[in-house]
Structure 1
């Protein structure tokens, strides 16, 4: 059953209530990410473009953290969320998780806009989405600046390990960049082997490093 708007709003309010806390300040400090794995090679192969987005990933004893630092000056996203699917029609960053490189089993996705609104779902190849599914342990913080935005999201390792196994784990890192009616740019760390934008294929995934 599709998640209700009430549940979506409650999740957003839970995130908002954390803003300004010591936990948020710790996660936005550079010191926290000092030993993180970093990815900066985002590209849009369909328009032959590169992007300055940086993603940092770090594992603590019990959580898995992702930080996206995005350069953007043409923000397009829903400022008044009516339903989770609104996230899919604007700027956002995305993390996909899979237990297998060939997407031979259910895989799991989260898409997050600059304000921290989240669309999460499970999926079976090819593109059989279950929007009623959601992560139970995900936390999100976000900040918007004049020239971009930062999204930080984390998950209990016990949840991700239960979903996709402890190792190896496969992920996809993506960004959708909207331009007020102009063509959308779709950026990925791995280069999807497709003639058109598509992140829901095996070549869009790569192994998550086992240590920081």
Structure 2
């Protein structure tokens, strides 16, 4: 089973890596693909270029090449990055079993996604939440998405056609790329002279890249 974790990763941080590691273990994955988006259709444009975001990801997972890979399908496909298009291309190039990883909060918007029924025909879904966090009303979301399903166990739903949606509780870190970008923009000049990351959640190798290109500074 191959996990698929999409996002802008702008920048990648320790929260992304903890999520990937926890999902890899909990879902018993053979491999996990980081899929940086060219442009997320539900977000504003990214601040770093596609190539810069890929390079930061590459540095962040350099020690985990057996588990993690970067899939560059979306960054080489200009325009909004739609999950259904990516999953179709993955199944075309490398047919197999995929699990798309997303948060419960994001899943609430699933009916707005492009071809939600087709997504569920291409891959399982792992709905991620922290311990104690609220559970999305999965059945209502699926009903609004126009798919047939049945609950097969607590926190497990089978989609007509064979794929599954699973509620997955993971111990995650509380970092957000938006907060990191704001903190980077507010750094005093002397902080940019240090080779040590000045921000919790930003790996040193990623910081050195951010520092080299003065990313996320206010121009």
**Request:** Please state which of the structures 1, 2 yields 12.4 when mean count of other Cβ atoms within 10 Å over residues 89-96 is computed from it.
**Result:** 2
**Read-out mean count of other Cβ atoms within 10 Å over residues 105-112, computed value 20.6, structure in 1, 2** = 1
**Asked** With Cα Rg over 2.2 N^0.38 Å computed per structure, which member of 1, 2 shows the largest figure?
**Response** 2
**Prompt:** For which of the structures 1, 2 does the calculation of helix-only ellipticity at 222 nm (-39500 (n - 2.57) for each DSSP H run of 4 or more, over all residues; to 500) return -3500?
**Reply:** 1
**Request:** Please state which of the structures 1, 2 yields 16, 40, 41, 3 when P(r) over Cα pairs in 10 Å bins from 0, in percent, for residues 49-112 alone is computed from it.
**Result:** 2
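Read-outs throughout are calculated quantities, based only on the coordinates presented, and are distinct from any laboratory measurement. Only a predicted model underlies this, so the values are computations on that prediction, with no experimental measurement involved. Cβ atoms are built from the backbone, for glycine too; each structure is taken alone.
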